[in-house]
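Right after this note come the structures.
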Structure I
Amino acid sequence: MLYLDHAATTVLRPEAREAMVPYLGEKYGNPSGLHEVSRRAKHAIETAREQAAELIGAARPLEIVFTGGGTEADNLAVAGAALAGGGRGGVVTTAVEHEAVLETARFVSRLGCPVSIVGVDRSGRIDPDEVAAAVSPETAVVSVMTANNETGTLLDVGDAARAVRAARPDVAVHTDAVQAFISEDVTVTSTGADLIALASHKLGGPKGVGMLYVRSGVELEPVVHGGGQELGRRSGTHNVAGIVGMVAAMERCVADRDRFRSRIGAARDRFEAALRQGRPDVVVNAPPDGRLVQHSHLRFPGVSAETLLIRLDQSGVAASAGSACQSGAVTTSHVLEAMGFGGTEAAECVRFSFGWVTVPDDGDHAAKQVLAVLEELA
């Protein structure tokens, strides 16, 4: 199987697995206890917290909140900021955000929080000034993702953060950096954000764990209630093995970024070049100078993405569609819809995403397989 769906989840890094093993066995303590077994687990979490803070340039380790994944981190950021202090603050976000942000915005809207959705251009990019213009006196949080999970388009979160602060310095800025961290310099300084969400399994860590950076002074209403862990910001027994595995993967990501960008970028570029040589009508749905090196979101005019994906799977290539099947009904991707794609165009889109285990030759092999399947479907 040639796996080209790393944007959905990528391969567990050896460093993450090695870090996790002791906490799946002999170091089994619950870090909320007082005895030595618990203290060992607590020490592992606090060490991981310090490492994570350093990796993203946080001022203090306690600005790191460990969560059950990127979705929970986004929920805590958006709902937490909007509902902080018992208020009903407004949310400004973009039309191409992950559902974890958009559905949370819809949820708080039903609770009385005003929500404003900012559009994007045909390439999926925002205008930072439009984001700032959407901010009102009621706005509590602005959420702009670092890079889109479907197309790989990079959004100008840094410029948006500066524009928002010029208009309202007291508004919190959140960014979903889940897809970007593995290849981009995602730090407090580079994003300008007060809240940064990450997910372990997108960068080579285990599934079911994530984190949210929360700048000191930003107030959040918890969305998970219970024992008061994480300074009351996120209750629930810590996933010790998951946390240490995630941070080990983060460390490896940062050390590996130059190689990743070079090798994975070469594989992606060779893939697209070979495809377009064989099928000149193939369209790349992201700006060439503003997308993740690991993403290739393509439209194949006249070809059903669903049919193409099934045939690719049968030939040993795993990819994903630009449209999704939800509750048994095929619906147009909200990302592609926001970019101005019609239903027919969206149904012709496929996302190929490369990962840290990819080698440049994979791009050539993948293109050969895709072209062969397209020939069969012609």
Structure II
Amino acid sequence: MAETVRKLDAVERFHLKHFLKELERYKGRHTELVTVYVPAGYDLNAIINHLQQEQGTAGNIKSKSTKTNVQDALERMIQHLKGVGRTPGNGLAAFSGNVAEREGQSDVRVWSLEPPIPMRQRLYRCDKDFVLEPLQTMLADESIYGLVVMDRRDAMIGLLKGKTIVPIRKTHSEVPGKMRAGGQSSVRFARLREGATKEHYKKIADYMKDEFLMMPNLKGIIIGGPGTTINDFMNHEYVTGDVRKKIIGTKDLSYTGEFGLQELLEKSEDLLAAEEVADEKKIMQKFFYALSKDTGLAAYGRDHVMQCVQMGAADVVLLSEELPDEAIEEFEEAAKKLGSEVKLVSTETREGVQLRDIGKYAAILRYPVMF
């Protein structure tokens, strides 16, 4: 059975992004930056033994400066891993190297991180850059959207996975063309066209139900096509209620097929952006409702929020992404001790701007607290 990949929450994404941003700054002059990935459940002593062997092999490097830098990086890595003691639950990503700005100087540093998602890859590499792809992959957007493009004759169903469009189903109707065969009455011909169109729409709706109704991680469905077609399709009971609830919008398109899927994506940036911030807006609106109604379940300001966290009264801590890393880490550590949830809030929404303007710290409380 395939393993379900857990999507990172905002705090995990924040920390991983900042960790990667730090490491992306450094470039080796030669292949002397060391990357080590330890899989979840793997014996850390076996990794240390391997690095000690590589340290001996590095003695064969001809360039004296490169040899020194590689051996120093490996020594720092080995000592660091010995200090870690055992492999963390999700594995370990570790990096070391001489990152001095001037050649001939020594500034050997080591960084390590327990990934937010279990590490499955074992890797050792010396290169001019740290190998960051396995961690960058964890940041990839795993959101899935259903895409449907249609007109009265053709339809295609696809998925949007992250930024990739995946066509999954295509159908063609038997709707007669506008030119009717000689001898057919206009009324009978119109009836044939109408019947074939209904069958076409029913088939599309059935395919949508088959593909989307039970799909895990599906965030929504977007439908595109000529405006009159979309209105005709949406204003009748072709789509079941459970599937209809998943539809987040429609777009007027010129194409069907794979070109249509691409056009639908290009025209749906507003819908996708809105979905990204929908959860953020919802939680912030809950906070502002509690604040406006004077329920006693809202707190804001750094000191008041920290006080609520330390009392165990904070249910959800809301922090602006504009806060310094150190402040976010301080609140995250305090919240973790008493089971409070931390959410980072961007300034891309009106509510996020309001949070910034009232001091960048807020909390939704479990019970009222008197200050």
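Computing distance in nm of label points 7 Å out along Cα→Cβ at positions 52 and 292 gives 6.6 for which of I, II?
Numbers: I: 1.9; II: 6.6.
This value belongs to structure II.
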Q) Which one of I, II has volume of the Cα convex hull per residue in Å³, for residues 20-203 alone, as calculated from the coordinates, equal to 176? A) II
Q: Name the one structure among I, II that relative contact order in percent (Cα under 8 Å, 6 or more apart) of 13 was derived from.
A: II
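Of the structures labelled I, II, one was used to calculate semi-axes √(5λ) of the Cα gyration tensor in Å, for residues 140-235 alone, giving 22, 20, 10. Name it.
Working: I: 22, 20, 10; II: 33, 11, 11.
Derived from the structure labelled I.
Given that distance in nm of label points 7 Å out along Cα→Cβ at positions 164 and 220, derived from a single structure, equals 2.3, which label among I, II identifies that structure?
Values: I: 1.4; II: 2.3.
Source structure for this number: II.
Which one of I, II has P(r) over Cα pairs in 10 Å bins from 0, in percent, for residues 188-243 alone, as calculated from the coordinates, equal to 21, 46, 32, 1? Could you put the intermediate results ahead of the total?
On the way: I: 21, 46, 32, 1; II: 20, 49, 24, 6, 1.
The structure behind it is I.
If you rank structures I, II by volume of the Cα convex hull per residue in Å³, which sits at the top with the largest value?
Values: I: 136; II: 207.
Looking at the calculated values, the largest one is II.
Between I, II, which one scores greatest on FRET efficiency 1/(1 + (r/R0)^6) of positions 332 and 356 (r between Cβ atoms, R0 = 30 Å, to 0.05)?
Values: I: 0.45; II: 0.95.
The structure with the largest value is II.
Values in this text are rule-based calculations from the coordinates and carry no lab data. Keep in mind it's a predicted model, so treat the numbers as computed, not measured. Cβ atoms are built from the backbone, for glycine too; each structure is taken alone.
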